[in-house]
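Just so it is clear, none of the values below were taken in a lab; they were calculated from the coordinates. Small disclaimer: the values here were computed from a predicted structure and weren't measured. Cβ atoms are built from the backbone, for glycine too; each structure is taken alone.
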Structure P
Amino acid sequence: MNTSLDRRTFLGQSLVGLAAASVPALAQDAAAKPLRIGLVSAASYGATYGPSPQPRVPGSNHGTAFATTFNGFDEEKAKSFKGTFVKAAKRIEGGKIVKIWDPDKTTAATIADICGIETVADTPEQCVEDIDAAILIDDGSGAQWEYAEAALRKGVPTFCDKPLAMTAKEAAAIAKIAGETGTKFMSASSLRFVPDIVKLREDAAAIGPVRLCTVTGPGDLIYYGIHALSMAYAVLGPGVVSAHNTGREGGHVVRLRHEKDLDIVLMVGARERMRAGFSIQLFGEKGNLRVEPDLKDLYAYLLEAFLDLVLRDKVSVPVAEEVELIAALEAGQRSLELGREVALDEVR
């Protein structure tokens, strides 16, 4: 059996089906009291995590997308913005951005004006004071997790944008603080929650036990490979024990051995070498399924999952699972450097 998934209306009843199913409930919560949210490092971006650090420039893909998802935006003011400004098509009424902080305070003030954000904080610590939830934005550093401690120790529910960290030890360190404080904490790729991936998890049973999964995506192995691997984790769950990278820098081919008697082949290509899109294919005993996910409104599904954690204690991605995912990616990078298979225990 070779089965191809049709795109269908997302009416999920599964664990992450909350992304769409919870919209009426979120609207009810919003009518009572919208969550007051602080956005940290949300107005500028600079790829400082790699070997060739880039200076921060005005604009933020995720920062503006998240701000406009909750607050909307002034169309005329947005036209004059110099830099990246993502205008979300789907709105969420369950929360409102009331604070924003960024090293570039001038740009933060401009985004605050466009999106109706009340306060431009002077420091990241001030941005997580007197709020109901904090969102730490992917700012290109790979170190946005460092902003989490202040919020977690204040008991403020926190979402850390992808990647949770660039190493397993860093990821585990912030997860430990979340555990010690008992504060709600979440980190995840938005691709976990898009309807096609949720539906694939539901349909996977039809092809029997999955023995092989291939996932593809663009970019760097850890920083952007997290999106591709997150699709596999969303469908198959955690359990990766080792990684063997037989590719090359800019063209990674990583075999990830999973404890469920299956292998995941992760293929991640740098944009200058190849134009890889996101895809996932499952090979089971009875057939196979392949999906190229529709990424429309992907940030809204992610943010709805975070609100469900804050408002109703629904855990869509256990923190330990996200720490393992980072460890799998790091092991894949280490494998390329060492020329051998690397167990996740070696990087934890």
Structure Q
Amino acid sequence: MIKVLEVSSDSNIGGAGKCIVTFLKHYDRGKFDVGAVVPTGSKLLPEIEALGVKTYELDRLAEKSLDAGAVKLLKKLFKRLRPDIVHTHGCMSARIAAKLCGIKVVYTRHSVFEPSARLSRGIGKLINGAVNSWAADRIIAVAEAAKDNLVATGVPEKKIDVILNGVEPLREYSPDEREKARAALGIAPDEKAAAIIARLTEVKGHKYFVETAKLLKARGVKAKFLIAGTGDTESDIKRRIEAEKLGDYVKMLGFLTDVEPLMNAMDIQVNCSFGTEATSLSLLQGMSLKKPAVVTDFGGNPGVIKDGVNGFLVPIKEPKAMADRIERLMTDKNLYEKMSRASGEIYKSAFTAEVNTRKIENVYQSLIGK
């Protein structure tokens, strides 16, 4: 039995937290004894405890990658629990504490962003590479682009395993349920629906989604464009919709606790990211319902959407290219059905929770030599 502690510094449930919960639902309890360490009061706590997984709350951990006090508390906890592996999710304090205790460390890089010149050149690159090499025995990158970021900042490629995220499938609605969900969202029977599900921040590219909607409305395409999420650009996006007189075409839904109705109601998922994007969980959830997608060729998107197979890739910040591809999917029934089938097939072969979990377990087993 391999004893593993999953460590997160997140107080809220973001993408990394969802990945942890998914793993904890599906890991092999006959081979692994897994516990979790989270900040005191973390919203992850009840979700993990509901799975029957032992959870430890720790002060000074919340939203901090590195804190001297957290290192001290984690060392004390690790010495008491004596895990074989500590798996950290963006928490340098846990990596340091584990190494000081002589424990194997797995670190998952959940993000993709352009590395700074300070870390990708000269002495900064050498130091960053050395620190990360010492502080992790294996590093999991959730996208090829995440691996590229790590290598660019001096991390040895041989230390990195690329394991794309996996998700549990959403429930597929019956035709009647789907029509009710569409009606509740204001989608008319003769309209197609495109949706973007992402926090409202500049690098997610919502303004290009609105510009895409504007182009398609001008072309006379019958559609609804739906935005799910909240964030710091929410007011700006609302103003854009009003200024372009798109209130009848673009609808903001706010934060959704349950995306299943929207995922079933939409026809096409859209991703306009240009600054940070790993392996989007929303794209995978859409694929579980056989939804094609039109996405930017940035970050982890090309690892999920194969251009011309289960959707289209377009350059960043180019709403015309996005509008052209969305229009093709909305107006070509045969093409849509072909990409819909491919989307479901690719999900089942590569992006289920089980596929993801087994790959992570393989990293653990190879590290311990079992």
Structure R
Amino acid sequence: MSDRALSPDVLADVETVIDDCFREVAGRIGDFEGIDEVWEQVREGAAGGKLLRPRLLLCAHRAFPGGSAEDAIRTAAALELLHLAFLLHDDVIDRDLVRRGGPNLIARRRDAARALGSDEATALRYGDSCAILAGDLLLSAAHRLIADLEAPAVHRRALLGELGDAIDAAAVGEHADVLLSLRGDADEEAILRTMERKTARYSFSAPLRMGALLGGADPAAVEALGFIGATIGIAFQARDDVLGVFGDPRRTGKSVLSDLREGKVTLLVAYAKTHPAWAGAAGRFGDPGLDAAGAALLRAAIEESGALARTEAVIAGLLADARAAMLLAALPSPLVDDLERVVESATERSR
């Protein structure tokens, strides 16, 4: 989505609400055994995000005539807090120490524990604990934001229901993702289903549905936007998986080793495993000590197997389905234009 899709002032308002939430939580928790320092580092780590979920919600909201702009801004901020919570929890699950090209909260709190004399294992456990607990505080703050809206009670209940559904789906999808990696095998259907629940539901479907609900859209439009968002979201996740193996870390801020070291079963891997080219490199997949040379062998096997081309074809097919649904739903033209920008970025993005 281009920066022209929304007024910079509106996005600044979202960031102001997020900043206010951080201050409010800090006031409630106080300086209890150093938690204020942890919370300040969470706040620092939250800066510089793309605000994708708020943008989607606000685009959907402005396409329909009803609802309060203030309520939309606060709900958009709640979704960004939800996203930040999931990032913290994901880093624990994935054992990552880097986020947006720099040390994440786990790494920073690990280093703080080291400075106090803790051994490596204890320091890392402290860092993980901080990320889990900070994520819990963010989830609570997201619920509070929506519960305190000025919207009628029936609308607040609907929005809280959407938020709860998104959290449930993400938790189930995350578990499935970990289990797929544990088993080391999965088919295309299982992987697509996992991506829809883990990422697409809360990142794309929920923002569009919630924005439409706030704008007073009819139920058919809300349901159509849910499907469109989920479909685009799966394509985005598939693109992320491609970038996680073939991307430029200087542009993505993400290592091209972590997914391969983790043994993350993506469409790339599922397709590659069916080809003889994978056999020569398979022993390196899921190796925590994988180096650049080993990763190069895995990438070569993925390309030789045709898995990269097949994944690109899946992405193209998903985006074609989303475009067809946009036409059939007869959505307001400004919203279609905004969604087209999202589709284009899923096709072309490099970060």
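If semi-axes √(5λ) of the Cα gyration tensor in Å computes to 39, 22, 19, which of P, Q, R did it come from?
Working: P: 32, 23, 19; Q: 39, 22, 19; R: 33, 29, 16.
The structure behind it is Q.
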For 12.1 (mean count of other Cβ atoms within 10 Å over residues 73-80, calculated) the corresponding structure among P, Q, R | P
Looking at structures P, Q, R, which one was helix-only ellipticity at 222 nm (-39500 (n - 2.57) for each DSSP H run of 4 or more, over all residues; to 500) calculated from, given that it came out as -10000?
-> P
